[in-house]
1. To which of I, II does the computed value 0.10 (FRET efficiency 1/(1 + (r/R0)^6) of positions 50 and 154 (r between Cβ atoms, R0 = 41 Å, to 0.05)) belong?
2. For structures I, II, which has the highest computed value of distance in nm of label points 7 Å out along Cα→Cβ at positions 194 and 226?
3. helix-only ellipticity at 222 nm (-39500 (n - 2.57) for each DSSP H run of 4 or more, over all residues; to 500) computed as -23500: which structure among I, II?
4. Distance in nm of label points 7 Å out along Cα→Cβ at positions 106 and 250 computed as 5.6: which structure among I, II?
5. One of I, II was used to calculate distance in nm of label points 7 Å out along Cα→Cβ at positions 122 and 186, giving 0.7; which?
6. Work out the source of 0.70 here, i.e. which of I, II gives that when FRET efficiency 1/(1 + (r/R0)^6) of positions 74 and 98 (r between Cβ atoms, R0 = 25 Å, to 0.05) is computed.
7. Which of the displayed structures (I, II) returns the greatest value of relative contact order in percent (Cα under 8 Å, 6 or more apart) on calculation?
8. Assign the value 10.0, calculated as mean count of other Cβ atoms within 10 Å over residues 282-289, to the correct structure from I, II.
Structure I
């Protein structure tokens, strides 16, 4: 009973104290809220901070808070920083934050730098970040630098299956090659891509086939082509180094020289036929022209013969021709026609006897 009475008295005293000092209540509430915030921040970042401290990454809690306020994935940054430190690569936290804010892939860049360091290659973070921001896959580039890549030449996905060349003897050869390349990190920015390597190697193989005297030489030793191509420094100004060029397959195609000769002969034949047809057409035209001239001359003869009766009539009127002269002329004409008829009959008889 006494204890209950004492509690009631203490509560009444506290209420009176709070009523007399409201500012103190606000301060107590603010301290309580601050403690809650500190506990939240501590429990949110303490695990990562402990990991960073134990591994020597040296990423403080305030750095994590700053990254959180800048909307940076601080947990990923801390883990990648720990991985870099454990691999023996020195990179500042600010450089990693800057690359993340530049929308770069921090994980790929960190993995590439670690892989390059383990392989004994010099790849600073600055260079790797620049390659990543340029749109190249830096991790894949480091992987291809350690493990060379084999590419087909020509690329089957481009719709071309073989590289076609013609030897000096006119035989066509169809070749396929495989090119082993290694990425050069120092030429990755600004260097040409795989398409350039494929195009240059393809052109070199076609030229090497074309310089061969006989197709049997190439078939007997395909390495002659690859050796001729490798001497031309086809990987200059590219992001790759050509390790080797291996001719995978060579097939004999058509006899291009014979086909060209046959096509030339066929073309010559068509030209000769065209010229002969031209001459025939000219002859036919000339014949028709001669026939037209003959008919024209016959017409003129007919016109001249039509003038004879007129001339006789005019001679009668002028008194240059008498009646007896006219009849003598008629008798002469009749005699001439009779002789012509007899001559034609004799010719026909001789023709009949010759036939028999």
Structure II
């Protein structure tokens, strides 16, 4: 095993060179099938019918956004802005959008292309169903994130809120408690999650909220809607730390990428210095001081060439790249969506 204080001697055709250590890549990283699907839809639409304006970023990766712009896919903040800029087609991003967007597109007379990830659509429909069943909807997630806003929009109720901490809820006491300024939950509360969150943190949040809801005949329902690709990438990161014993984590992805941010947070929570970077130029040389094993992972909206660029930069800085590249390629693989 490479240690933090031992260089690695590599035999080459011209002799032996000393390397600082090696790169270990997570077994699950980069594009998920939902992202690939969204890109396929919007690129095909642009190639066949000309310019198209996603309302927001199709995915949260700046390099991909730039490449799409060169193919006639350029984001807009609203349908109105897209129309003002001359677009006759708009798109719902992979993160989803509330039901209002279809009405705005129809009113403006523009075509609407939907690239919403089916796993996000599932959460939207679930929130809708739970609201009809009388539950107050708590979305565990970032209130500013388009996916979370879309779920609340599709729930179709004012009794819905997005939070990540119990202290941010509108209630401050368990059901049955009384006293000045005491606000308790309603009888029925259901929790769904933003698809890119951490399951351990979701469970801790749910346990705390459940203790507030279930007294006095309360009904609590937890729906773990964290998507499988998110869990797969987080579990692969944990294996980098527990099995490979990497000493540093580089989590590659756009700064807006929630699932990439979670990867860096998981690494930190397990005691390994972890950094969320968008591109190789962001690697601080001081991070590598005394580090023999560098673990590399990437969010679900990060393309392979961006991951490879980081591995190449580590190679340039003296680290042995992984044998066989960043991933095994299965030409017969078909995503299950």
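1. On the way: I: 0.10; II: 0.85.
The read-out was computed on structure I.
2. Between I, II, the highest calculated value is found for I.
3. Label of the source structure: I.
4. Details: I: 5.6; II: 4.9.
Label of the originating structure: I.
5. Traced to structure I.
6. Working: I: 0.95; II: 0.70.
Source structure: II.
7. II
8. Computing mean count of other Cβ atoms within 10 Å over residues 282-289 on every structure in I, II gives 10.0 only for I.
Any read-out appearing in this document is the output of simple, stated calculations on the displayed coordinates, not a laboratory observation. Because the structure is predicted, anything quoted here is derived from the model rather than measured. Cβ atoms are built from the backbone, for glycine too; each structure is taken alone.
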